[in-house]
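The next part holds the structures, each set out as structure tokens.
Just so you know, all these numbers are worked out from the coordinates, no wet-lab data involved. These numbers were taken from a predicted model, which means no experiment stands behind them. Cβ atoms are built from the backbone, for glycine too; each structure is taken alone.
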Structure P
Amino acid sequence: METPYSLRLMTLYSQCLTENRRAMGMANDVSSITDQHDALDAATYLACYITLKAIHHLGRSPSEERRENFDMLSVYHAFATLVYVFLILPLKAEGMMPDVVKGAVMIGKSLFPELTDEECVECIESGTRKFQLIGDAEQDHLVNYRQDMDKAVIAFVVVGSDENAPFDKEEIVPLFGSLLNVLCEAFSN
């Protein structure tokens, strides 16, 4: 019997949350996750987790960019929202109807908790515009970009939730770093 996608997502969420708690020296007691709202929350968390891993892989610093290049935060937000969308699309087959706008707001607040409310709103609005540009674009390179992102997200979920996976989820982080770098370069020109 194949594992439902929502269970895979929640398994990966528990694994990543435990990993982060351990890295921060916190207790590893992560309660079980069972209902559909938790699967949607898991997708939000994982979108932020993947984005932060990609940012760190590139050696970038959102706190420095907040002062020197604030618009780059909206690129990170657009990237995280794109990851989120690819994480939640399979949930529709299980009857779950995610709210992308609510997810985008939660992502903005989670990625950049140090921002003032006004800065957060600006970041989310600008990130949403960038996300829409990427999503609506018909140029081959952006269509390919979206396809590559979809494949990377699904690979991350599979390797993170399948104990028999031939490689580790950390091996996919450089791919996310490359995908984020493409957006950073595109929006800095």
Structure Q
Amino acid sequence: MARTQDVFAERLARLDQTHSQRAQTQTATAQAQRGNRPDWVSNLGYPASIIGACLLGLLTVVMSRYVMFPLNGAPDPNADADMTMLIDGGLALAIAFVLRSAFHLTTKEHLAAKTVGIWIALTCMHNLVHAYPTVWSNAFSPEWVTRTTDMTEPRSFFFRGMSFKINGGTTEAADGASPAKPEIKINRY
């Protein structure tokens, strides 16, 4: 019986020696991959990925509108604004879903950041069209830029077909009405 215990103890010692050699090899490999970077540089990766996810959300709206431009042409001022925003947002979410694996942005925080980026682009992208019309006319068309600038106000927030001008921290309706809250219409059957 003592012999079997000695054999077992010898086997455990060999396994422990093999394990410690593998652990040392893995530690050396990890340190070589990390290089001489300080820890604070390595720690910047996660916040930068959150910002990158937000920018990716912004980019997906531009991509969705670029994809929809040959199909729909210039924006229609008489189109249902809610449906247009829903289609733009849905297509942008689909593009973001496809790109999430490519950029390894799969956590809940990254999804939230992409959604925020999509929302910002859906409601504020027209400000870039007002600021840089020649760039956008090269990417889309001069007619697209003209219709977009006619439908919206510069330095504003565009939601549900209405532009809300942003002036020094206050928001007022784009049609020059009082700076009071916009009228809320509720559909009741």
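A few remarks follow.
- Entry that produces 19 once relative contact order in percent (Cα under 8 Å, 6 or more apart) is calculated, selected from P, Q: Q
- With distance in nm of label points 7 Å out along Cα→Cβ at positions 19 and 123 derived as 5.5, matching label from P, Q: Q
- Structures P, Q were shown, and Cα Rg over 2.2 N^0.38 Å, for residues 67-154 alone at 1.19 was computed from Q.
- Each of P, Q could give Rg and Dmax of the Cα atoms in Å, but the derived value 27.8, 97 comes from Q.
- Per FRET efficiency 1/(1 + (r/R0)^6) of positions 3 and 163 (r between Cβ atoms, R0 = 35 Å, to 0.05), the highest-valued of structures P, Q: P
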